[in-house]
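Down below are the structures I want you to see.
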Structure P
Amino acid sequence: MVMNRERLAEMLLEVGALKFGDFVLSSGKRSDYYVDIKEACTHPKVLDALTDALLEVLPDGDVLAGPELGAVPLVSVLSVKAGLPMAIVRKRKKEYGTGERIVGDVRGRKVVLVDDVATTGGSLLEALEAIEEEGGEVRDAVVVVDRQEGAEEALKERGVRLSSVLTADDLRGLRDAESTARG
């Protein structure tokens, strides 16, 4: 069973990684809340709790892979906890060194995508394409927060199932409870 969703959301709020207000997201959409899992991951107890929760919903796979930057701490710790190798998917190929886009071996392997937040699914789909170009197979993705704004549907069209620890509904539920408590 996933750690109490409400407690996880409270932890995000306590460390300043969950804020309510008016925000513009990387997708260009406006939102009444902002969740910064990168900030949350700078707090060891929160990172530990988040990766424990991800571990509970983690499907079977041979390799864990995540797009830079948001997924790197999550996929690193999750790799250790799950005992699985990991890969990092760069936003673009390097212009120097080996020029590779993926750090880690995904060729011929069943890869589980890991990310911090899913909104439209754009970064997950970009990582999926890079992994497939390298000969990996992706059928599952896990995220800390599904903002419920199209990522699940976009991934499903590509044959990928999205699982999450928290959803937009969970976070808004906490906001509503906080508002009620303040009266």
Structure Q
Amino acid sequence: MKKYMIGLLVTNKYGVLTRIASLFARRGYNIDTLTVGETVNPQVSRMTIMITGNDHDRDQMIKQLRKLHDVHFVKEMVAEKSVCRELVLLKVATDRSNRQEIIDAANVFRNKIIDYSTDAITMELTGETKKLDAFIELMKEYGILELGRTGVVSLKRGDECLDGTNSRSLKKPRVRKRKTEE
């Protein structure tokens, strides 16, 4: 079983997320992570869905997603050809004896400490999933109190966009000429 990342551009309206999630449920696939957000165009949302399966599962889900009316573009986001990031908020139990160790580990992983008390430290982690998983595993020995994850967000590398356009295919904005006063 492998993890697959699927990128979609969908109509930004109520019910679309439900229809897409229902499609996965009806087919017996579990969504590992799901992120959704408005794009530059407020009428379009971008979705990144992570699933676990085989090549056939991935191909079937992409085919089924393309059949949905409100899905404009669907593409597998290959990790080597994409920039992928995830956000984690992590609260770890601390005391005087281990506080500096936790802070040092957070600094090595370039995490940001966003809340600090005598009994706990809350950190913001951003990066690739493997890096975040490694840090979470390291923090288990100190005692994880709470954990929240956003799911993966991904963009194609370079100037290629999910919908197949790129910087060379974009039209330059028209500049209106001003009338000169006489």
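Data for the structure
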{"item": "Source structure (of P, Q) for helix-only ellipticity at 222 nm (-39500 (n - 2.57) for each DSSP H run of 4 or more, over all residues; to 500), computed value -12000", "result": "P"}
{"item": "Of the structures P, Q, the one that 16.3, 58 was derived from, the read-out being Rg and Dmax of the Cα atoms in Å", "result": "P"}
{"item": "Entry that produces 25, 20, 11 once semi-axes √(5λ) of the Cα gyration tensor in Å, for residues 17-104 alone is calculated, selected from P, Q", "result": "P"}
{"item": "Which entry (P, Q) yields the derived value 1.00 for FRET efficiency 1/(1 + (r/R0)^6) of positions 81 and 153 (r between Cβ atoms, R0 = 30 Å, to 0.05)", "result": "Q"}
{"item": "For Cα extents along the principal axes in Å, for residues 57-120 alone computed as 57, 24, 20, the structure of P, Q it came from", "result": "Q"}
{"item": "Identity of the structure behind 4.5 (criterion: distance in nm of label points 7 Å out along Cα→Cβ at positions 41 and 145, calculated), options P, Q", "result": "Q"}
{"item": "Mean count of other Cβ atoms within 10 Å over residues 49-56 - highest-scoring structure of P, Q", "result": "P"}
{"item": "Structure from which 19 was derived, relative contact order in percent (Cα under 8 Å, 6 or more apart), options P, Q", "result": "P"}
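Just so you know, all these numbers are worked out from the coordinates, no wet-lab data involved. Since the model is a prediction, treat every value here as computed from it, not as a measurement. Cβ atoms are built from the backbone, for glycine too; each structure is taken alone.
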